[in-house]
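Next up: some structures, all given as structure tokens.
What follows is calculated from the coordinates using simple rules that are stated; it is not laboratory data. Here the structure is a predicted model, which means the values were calculated and not measured. Cβ atoms are built from the backbone, for glycine too; each structure is taken alone.
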Structure 1
Amino acid sequence: MNELYNKGCASIEQGDYDKAVEYLTSAAEQGDIEAQYRLGMLYRKGEGVKRDFDKAAMLLFDAGVQGHGIAQYIMGKCYRYGDGVIASPREAFMWYRAGARSGYAKSQFATAECYYQGIGIEQDFAQAAIYYRMAAEQDFTNAQLALGQCYDQGLGVEQNEKEAFHLFLEAAKKEDNDYAMFVVGSCYEQAKGVERDIEEARVWYSKAAKDGYADALNALHDLDGLMV
């Protein structure tokens, strides 16, 4: 089975999708989880084959029920948006949670969002915080921000502005999330979880504004007025 899967992957790299589908289909039919997932994603994206959400969902289901974490997450998306299956918020939640328990950060975040918004499950901020933390501990930026917001507002956890700032800062340090950098700047400006420091606020607002982030640009403009 592994040999067929490896040949399928090699064929994809060579651009021979006909062979890739042939090898991966054989491997998938023999129960190879990775082949089921990979072939399912080819059909889901329409890469080298005609896009077919029904076939994709069937293959991803087979991988998901065998514990493939990413396939479980994608099945959650299938049920969330009705891709190849009948849309069901409850089924989406169940698949997201399965992926979360498999350790997949995106599924942990998606599960948290379901609890936070009450999608497919009763709204529960405490459970949302638990799953946000799981993803945050895997350095998942959006989860760090979301958990920071929970601490900032006291949703599902005891309010703690210092912990919120710490999480915002961890997200902002990656310097690929303008919103995170803006939030850190606002924490410095407003003394939320950290001592007030206008110059540090300016530094973080400037980082966020480099790509034209409007809120950061406005904040810099307001700081300039403050310093007059």
Structure 2
Amino acid sequence: MYKRLSKILLMAVMISPVVPLSVAAEMSVTGNAGVLSDYIFRGIPQDSGVANGGVDLEFGGLYLGTWIADVGEGIEQDFYTGYVQELPGGLYLGAGFTSYQYSDDFDDEYNEINVYAGWSSENLSLDLEYTDGEYNGVFTELVNGVEVDKGDEYGFVAATLGYGGAYLTYGDFTDDADEALGNYIEFGYSLDVSGFEVTAAIVHTDAEILQNEDDDDETEAYISIHHSFDLM
């Protein structure tokens, strides 16, 4: 899907790094910029050596933003909006909408509704995500060596357990994307270095679109460096 399906970072990139979870009384506008040694979104590699950046606006739990990445054969631009409500005891609930757009022929458009919830303490956190989406293309599945069209609807569920700077994520695609995009596990560690967020991670996926003639799964590692800054 992805071309790589935003966001992920979005989501990628989006749910954790991009969506602010603090409810503020005043409007804030922040920017972010960075580089990825390999851009891997929801387990699917997009491109290598990817520069990216975005702008986010937040007001009292409401958020609105955009994120752009150079994916070699085109530009990915994500648009997202939603609301996050903090609850007592370190809990939060949120819902939003995300659109993944691509220039040239890198990939087709993805539009999805996102629902998420989580809990955090001083060192431990648990984040859950459910997504219902539609792809402006067709997912396929190999049946007896023949590629068969399945449809354009997909679901995505994920859980991330964090402890300190370390995190472990399991994500799984469903509906028409269950075989093509499969499921993945990502383990990584993030730390702050002079105001820059540095993350190193390893990702293992069984996505059918990545498997070679021997039907092997794929494992990759990446490093990301990002910096966020206030614009207003």
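Some points to look at:
- Computing mean count of other Cβ atoms within 10 Å over residues 145-152 across structures 1, 2 gives 11.8 for structure 2.
- Origin of the value 57, 35, 30, where Cα extents along the principal axes in Å was derived from one of 1, 2: 2
- Mean count of other Cβ atoms within 10 Å over residues 57-64 from the coordinates reads 23.5; which among 1, 2: 1
- Structure with the greatest value (metric distance in nm of label points 7 Å out along Cα→Cβ at positions 129 and 201, set 1, 2): 1
- Test item: mean projected area of the Cα convex hull in nm², for residues 121-192 alone calculated as 6.2, pick one of 1, 2: 2
- Origin of the value 0, where helix-only ellipticity at 222 nm (-39500 (n - 2.57) for each DSSP H run of 4 or more, over all residues; to 500) was derived from one of 1, 2: 2
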